[in-house]
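Read through the structures below before going on.
Derivation of every value follows stated rules applied to the coordinates shown; laboratory data play no part. Bear in mind the structure is a predicted one, so any value in this text is a computation, not a measurement. Cβ atoms are built from the backbone, for glycine too; each structure is taken alone.
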Structure I
C-alpha cells in the first residue's frame with residue numbers, strides 16, 4: 001500500500017469515528033461518544049506521522065484536528081451541565097499539561113515533546129514560544145500556566161483554540177476560600193492514574209471579559225505535592241455526574257468539584273503524607289475548614 005493510500009484510508013477511518021461521535025453526542029451518550037473520539041485520537045497521531053513524511057503542511061490534518069477538538073468541547077459541555085450541583089461549592093480542578101520541573105519553570109524538551117505528541121493545544125500552537133523563553137518566569141511574563149503554577153500559586157481557565165475561533169474561557173462559579181486542585185498525567189500513565197500535584201487556596205478570582213478567568217492562590221494556605229513521592233490519584237475521588245464509571249477529561253481545562261470530594265481528597269493526601277513522615281499542618285487546617293463548610297449545609 002502506497003503512502004497516499006495509507007493516508008486516505010486513515011483519514012476515512014477518522015471521519016467515520018468522528019461522525020459516530022457526533023451521533024452519540026446528539027443522543028447524549030457520553031461513554032460511546034468518548035470511545036469513538038479516543039479511536040479518532042489514536043488514528044490522528046498515525047495520520048500526522050504519515051503527513052510528516054510528505055515533508056509539507058497537510059490541511060487535512062488541521063481540519064480533522066479542529067473537528068476532534070470541537071467534538072471534545074461538546075462532550076465537556078454535556079458533562080458540565082451534569083455538574084450543576086457541584087458548582088455550588090465553588091471548588092475547581094484543573095487539567096495541567098505535564099511539567100517535569102515541578103511546575104516552577106518551563107518543562108524539559110522531553111516533556112515538551114510528550115505534550116506535543118499528546119496534542120496539547122497550547123504546546124502545539126504556533127503562538128506558544130516556550131522553547132524560545134529566556135529568564136525566570138513570573139506572573140507578568142511566562143510562556144504557559146504550568147511554568148509558574150506552583151511557583152506563583154496561580155492558574156488560568158485557558159483559551160479555546162479551534163478552527164474558527166480563539167477566545168477566552170471563563171469559570172463562573174469559582175469562589176474565594178475554596179480550592180483549585182491541580183492535576184496532571186505523567187508520561188506512560190493512563191488517564192485513570194492522573195495525579196493531584198498541588199492545591200491552591202483561592203485568594204482571588206480575576207474574570208475580565210476579554211481575558212480568561214485567572215485564579216490566584218494564597219501562598220500561606222496553598223501547597224504543592226511532590227509527585228515523585230506522593231501519588232494521590234484524582235479519579236479515586238472524582239466521579240463524572242451521570243456516568244460514574246467514566247474516566248474522562250476531554251478538552252476542557254477545568255471541572256467543578258464538590259466540598260465533599262475536596263474533603264475526601266484532603267484526607268487522602270494527609271494519609272500519604274503521614275505514611276511518608278511529611279508535615280500535615282497546612283493540610284490539616286484545610287480539612288478543618290471544609291468540615292465547617294460541610295456542617296453548615
Structure II
C-alpha cells in the first residue's frame with residue numbers, strides 16, 4: 001500500500017490518499033483501488049464511491065484530492081471516505097459470460113474491505129461518477145437503491161432509448177464502446193435492459209421512489225460526446241415516471257475542460273446535502289396543501 005498526503009493551506013494534514021488492492025475471483029486480476037480518508041479518521045464516516053470515466057483508473061481520485069479536501073474544509077460535504085476502483089472499460093457491470101463481475105465485486109468484497117479497513121457507516125453510502133463513471137453510478141444505484149442515500153452522475157453516457165429498436169442513427173458512433181459485445185453477440189436485449197439506467201427506471205419506477213434514493217444528473221449543453229441528448233432522455237424518463245430528481249444543464253460546458261472542477265464540487269454539495277437529515281419546510285408544505293385543496297375544491301386532480 002502506498003500513499004500521498006493532502007495538506008490544508010495552513011499546513012494541517014486533512015486527508016490521506018492511499019493505493020490498495022485486493023484479490024478476488026470476481027475479476028481477472030487484482031482489484032486495484034484508491035482511498036481518500038481523513039488522517040484522523042474517527043470511524044463511522046460516510047462512504048463515497050467516486051467512479052472514473054472511460055480510459056481512466058484510480059488516479060482520478062488522486063487528481064481530485066485537493067478539490068475534495070477543499071470541499072470538506074469549506075463544509076460542502078462532511079468528512080468522509082472516498083473510494084475509486086480501477087475497472088478498465090467494464091462500465092461497472094458483470095459481464096454476460098460471468099468472466100468479470102465488476103458490479104458484484106464493488107457491491108460486495110470492495111465495500112466489505114473498505115468497511116473493515118476504515119470503519120465506514122455502510123448505511124450512509126453515496127455514489128458519483130463522470131462519463132462512463134456516471135453510467136456506472138446510475139447503474140449501481142438504480143439496481144441497488146437501498147444501498148445508497150444518493151447518486152450524482154455527471155455527463156453520463158447512458159443509452160438514450162428503452163428498446164434497441166429505438167436506437168437513433170447517430171448513436172452508431174458510440175455503440176461499439178457503450179454496447180459492443182458487453183451484452184452478448186447478438187445483444188441479449190433482456191440483459192441490456194436490466195442494466196440500462198433509463199430502462200431500470202421505466203420498468204420499476206415504484207421501487208426507485210420507495211427507496212428514497214436522491215438523484216442528481218447533469219451535463220454540459222455542448223458535450224462533445226453528445227451526452228446532453230442521453231442525459232436529457234434519462235431526465236424525461238425519470239420525470240414521466242414521477243421519479244423526483246435534480247437535473248442541470250451547464251450552459252456552454254463540454255465533456256472536458258474548465259467547467260468540470262466546479263461541476264464536481266456541485267455534485268459533492270448535492271451528496272453532502274443528501275447526507276444531512278431533511279428539515280421539514282412548514283411554509284412550503286402549507287403552500288402545497290393549500291394549492292391542492294384549491295384544485296380539489298374545483299373537482300380537479302392536481303398532477304404530482
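Results, tabulated for the structure shown:
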| item | result |
| --- | --- |
| If distance in nm of label points 7 Å out along Cα→Cβ at positions 77 and 101 is computed and equals 3.7, the structure in I, II | I |
| Highest-scoring label, criterion being distance in nm of label points 7 Å out along Cα→Cβ at positions 21 and 205, among I, II | II |
| FRET efficiency 1/(1 + (r/R0)^6) of positions 173 and 213 (r between Cβ atoms, R0 = 35 Å, to 0.05) - structure with the largest value, from I, II | I |
| Structure with the greatest value (metric distance in nm of label points 7 Å out along Cα→Cβ at positions 181 and 221, set I, II) | II |
| Source structure (of I, II) for helix-only ellipticity at 222 nm (-39500 (n - 2.57) for each DSSP H run of 4 or more, over all residues; to 500), computed value -13000 | I |
